[in-house]
Structure I
Amino acid sequence: MSSADVPEAGQTNDDSDLPEQFRIRQAKRERLLAEGRNPYPVEVARTHTLAELRSAYADLEVDTKSGQIVGIAGRVVFARNSGKLCFATLQEGDGTQLQAMISFDGVGKESLDAWKSDVDLGDIVFVHGEVISSRRGELSVLADSWQIISKALRPLPVAHKELSEESRVRQRYVDLIVRPEARTIARQRIAVVRAVRSAYERRGFLEVETPMLQTLAGGAAARPFVTHSNALDADLFLRIAPELFLKRCLVGGFEKVFEMNRNFRNEGADSTHSPEFAMLETYQAYGTYDDCAVVTREVIQEVADEAIGTRNVPLPDGTTYDLDGEWATVEMYPSLSEALGEEITPDTPADHLWSIAESRGVEIARDRGFGHGKLVEELWEDAVGVDLWAPTFVRNFPVETSPLTREHRSIPGVTEKWDLYIRNFELATGYTELIDPVVQRERFEAQARAAAAGDDEAMVLDEDFLAALEYGMPPTAGTGMGVDRLLMALTGLSIRETVLFPLVRRQG
């Protein structure tokens with residue numbers, strides 16, 4: 001019976017509606033409690049993890065007793081009962097497995113019969129006994145006693161039936177039990193986060209925390225989630241980016257800061273987007289977007305070394321993806337011009353860009369108020385971005401779509417901004433930051449006009465941030481990188497597979 005055959009987690013049923021296995025397991029639980037054998041004890045005397053025993057007794061000879069008495073615990077993922085000897089494969093959290101042997105000679109008839117009648121696949125049990133190597137050379141614990149320490153009421157999925165993607169993300173806890181790949185990516189994510197943090201700390205960056213709830217939704221072009229504070233009697237926003245608060249840190253005197261935390265954007269969900277996602281943002285005084293590009297490449301390569309073990313990362317289809325060496329660079333306007341077969345510049349009229357979009361079948365809603373800059377980016381994504389497989393920095397974006405970025409020092413009409421593309425999707429972005437408060441106000445006002453024209457991703461004017469800039473911020477460069485997308489780049493998985501508990505639509 002698969003997990004789909006039992007009630008959904010949190011679903012209530014009267015006993016008549018429960019599937020047979022569920023009812024049987026409930027009855028066993030009730031009987032154990034009635035007999036004074038609590039199947040959910042407070043603690044047990046575990047002496048070793050299964051991994052520790054496998055390491056310590058890896059060389060134990062076939063059909064040998066070690067003389068070592070241990071207490072182990074694990075989930076029963078396989079069981080075979082035969083006469084006076086029962087075998088069970090126990091599994092602990094990291095996937096390590098070890099055999100337990102429950103014998104008539106070791107535990108007696110009553111305890112052996114109880115094992116056969118009480119224990120089901122999925123139960124977590126404690127086994128006390130001697131470490132041995134079986135006649136077949138299988139490292140085992142020969143029990144002198146055992147105990148159920150967590151009775152599973154829901155059966156695990158059958159071994160030969162794979163969980164669907166929907167089941168995997170809805171019931172990640174089951175996925176982690178039955179699928180080694182799920183455990184691997186969960187641990188890789190932990191390793192990636194640790195490696196990113198270490199890489200920036202080695203470079204002198206300080207980790208700071210900025211507000212999740214904000215009175216204005218700023219720092220990115222995105223639609224926010226809105227909530228209401230009863231205490232303040234005011235609407236608040238889940239942050240779409242920490243940028244404006246991190247820049248306040250630079251004004252206050254911090255020279256290198258980073259934050260790795262959650263952002264929330266009230267937008268679509270697909271293979272590369274999630275409404276809730278982990279984001280890394282970094283800012284360094286006296287740097288440029290060129291400096292940030294170098295650091296970003298180095299950090300990603302170091303993370304691949306540490307978390308994956310190679311820069312030539314393996315992908316699910318059996319191929320590999322090379323992150324080593326220097327990475328390619330292209331410029332937005334020249335690469336778009338080449339792809340379209342005509343010159344596109346910062347002076348190309350929006351009407352002409354609309355006509356190109358229509359001729360190419362690029363779907364852009366007219367009522368969203370997009371001007372030149374956004375149209376250039378949409379056309380570039382359609383004509384160029386979809387084909388960027390190798391790691392590539394795309395540089396020098398339109399001013400209109402980069403309101404927090406400094407205008408290019410020598411190329412009119414573009415900003416010092418890059419986006420990093422890996423395997424056809426955007427992974428990171430970097431800027432030479434705009435620090436002139438007068439120009440920043442002008443950019444915010446232009447965004448306000450775009451919002452009035454229908455652009456629901458336009459930024460709002462933040463007077464407090466402008467006041468901070470008016471105290472003076474040193475020349476600064478910044479980067480942003482999606483942590484979930486970094487996992488995608490390093491594993492080849494979709495964003496929902498890289499997040500331990502992704503957002504899913506509520507059932508029922």
Structure II
Amino acid sequence: VEGTAVDSNPTGEIEVLITHAELLAKSKLPPFEIGDQKEGVLPDEDTRMKYRYLDLRRTPMIKTMEFRSKLVHLARVYLESKGFLEIETPILGRSTPEGARDYIIPSRVHPGTFYALPQSPQQFKQMLMVGGLDRYYQVARCFRDEDSRKDRQPEFTQLDIEMSFVDSKDIQDMIEGLVSYIWKGLYGTELKTPFPHIGYKDAMERFGSDKPDMRYGLEFTSLTDIVKDVPYKIFRSILAEGGIVAGLCIKKSMGEVGRNDVDRYIKYAKKVGLGGLTWMRCENGVLTSNITKYFTPEILENIKKALGAEEGDLVFIIAGPWKATYEGGGFLRKKIAEDLHMVPENKFMFFWMDQNPMFEKDPVSGAYTAFHHPFVLPTGSLDDPDHCGGACFDLCLNGNELGSGSERIHDAETQIAVFHRLGLSDEKIQQRFDYFVEALRYGAPPHGGIAIGIDRLVAILLNKDTIREVIAFPKNKKAVSLLDGSPSPVDDEKLQELQIISLAGGLDVSDAEEFNPDAEDKDSE
């Protein structure tokens with residue numbers, strides 16, 4: 001465009017009186033309005049994903065990408081200033097399942113063998129510590145074949161960090177410095193440190209979550225000892241099997257919760273895994289409901305005092321196995337807080353979740369799995385897995401786990417013992433982890449690290465409902481890229497070249513069953 005610039009009008013910085021114009025590229029009529037004033041009437045997400053290159057033209061998307069880029073840049077500047085080296089680790093490696101499924105890549109050169117895309121650089125970054133590179137970081141691409149949800153993608157980015165000769169506090173102090181530096185660079189304000197700590201058991205029993213949102217109250221209180229002798233059959237049966245009883249008080253000042261709301265919460269409780277939901281209301285100074293006839297006045301008064309219930313307050317009581325009941329209670333707590341508009345906006349509460357167990361026991365099979373991953377340093381006896389702790393911790397923010405960290409096992413015998421406790425035979429250990437165990441036999445230093453999810457951090461800071469809004473080219477809820485049509489079939493010639501036979505035929509990914517957005521899993525680093 002050639003012309004004369006004149007003073008700006010209300011709609012732009014300058015106005016140009018055109019004397020000559022040359023068309024550089026023609027454009028079809030866009031499938032949706034791109035103008036920023038149309039933010040409230042955007043098309044459905046699938047349309048935006050299909051034409052992502054057009055969606056990215058919108059100012060909010062451009063600002064999101066700029067924000068993300070600045071955050072990563074600030075992280076790099078800080079870590080480099082602390083002596084960290086940015087080192088790339090392999091994308092193609094051995095399949096060593098760490099919880100989620102691996103993405104498998106066939107080898108043409110070695111028919112019948114496969115690479116796996118990394119779920120994390122975990123073993124390689126530990127081997128860097130063995131190699132004497134004692135401060136490592138990487139903006140790492142990771143891949144997990146798992147169910148999609150609002151904070152999950154088949155491929156994602158994490159800030160991966162590892163250090164030698166450190167303990168948990170050293171790692172946490174460094175991360176607090178990193179987050180504070182990023183915060184100052186993004187917002188120009190100081191972030192209060194150190195971050196508070198809460199233990200796993202305490203968090204579960206107070207908030208019903210191992211990554212609770214602590215911006216609001218609504219805490220559970222144990223009622224197990226108070227109700228242990230009541231003749232109420234449901235409670236007696238649960239307690240006889242080693243279960244728990246806990247209560248939650250909804251203050252009248254928090255908002256009105258009527259009988260229809262109570263019925264709705266009872267249905268929701270069953271949906272999230274609670275066997276049921278008992279309720280009482282404080283009226284005329286006493287707790288009343290259709291089950292209070294099973295409780296003595298003294299027990300009702302003790303429940304009232306334990307929960308701090310006052311006139312007009314509503315009490316919910318949950319009961320059942322420890323973990324399932326508190327987890328279900330956590331979902332209920334979150335639902336109530338959202339309904340009563342208790343969650344403050346633009347408030348950020350970082351904290352550390354620690355005092356975690358080393359293992360979890362499957363209630364059906366009795367088998368043990370790693371609470372974080374099998375490379376965490378145990379802090380107790382492996383002969384008592386039900387009570388063995390792990391030197392692992394999580395960085396949490398507003399009800400989200402931002403990252404997981406730990407001190408690592410740094411000797412081969414302990415690592416093998418942990419694998420054995422997880423049910424791996426010597427043959428399986430040799431098949432999956434021989435190279436890693438061998439590395440630990442060459443004087444590995446004490447070390448530890450953490451991985452922080454960049455997609456999730458950016459989404460939380462920008463108040464986005466899904467990490468798909470902060471990734472340039474994300475997959476949709478069905479793990480499908482509507483932009484390029486992947487995953488897609490490949491030519492028979494390519495399969496023959498790889499010596500692979502397809503048993504699935506042509507799958508229509510548009511009809512694939514949508515993944516359960518509430519599926520829970522625990523990140524490995």
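Bear in mind that the values in this text are calculations on the coordinates, not laboratory data. Computed from a predicted structure; not experimentally measured. Cβ atoms are built from the backbone, for glycine too; each structure is taken alone.
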Margin query: Quick check for you: by relative contact order in percent (Cα under 8 Å, 6 or more apart), which of I, II is greatest?
Written below: II
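Can you spot which of I, II the value 1.14 was calculated from, given it is Cα Rg over 2.2 N^0.38 Å?
Working through the options, I get structure II.
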Note to self: Of the structures labelled I, II, one was used to calculate log10 I(q)/I(0) by the Debye sum over Cα atoms at q = 0.13 Å⁻¹, for residues 120-327 alone, giving -0.89. Name it.
What the structure shows: II
Margin query: Starting from the value 6.0: which structure in I, II was distance in nm of label points 7 Å out along Cα→Cβ at positions 48 and 296 calculated from?
Written below: II
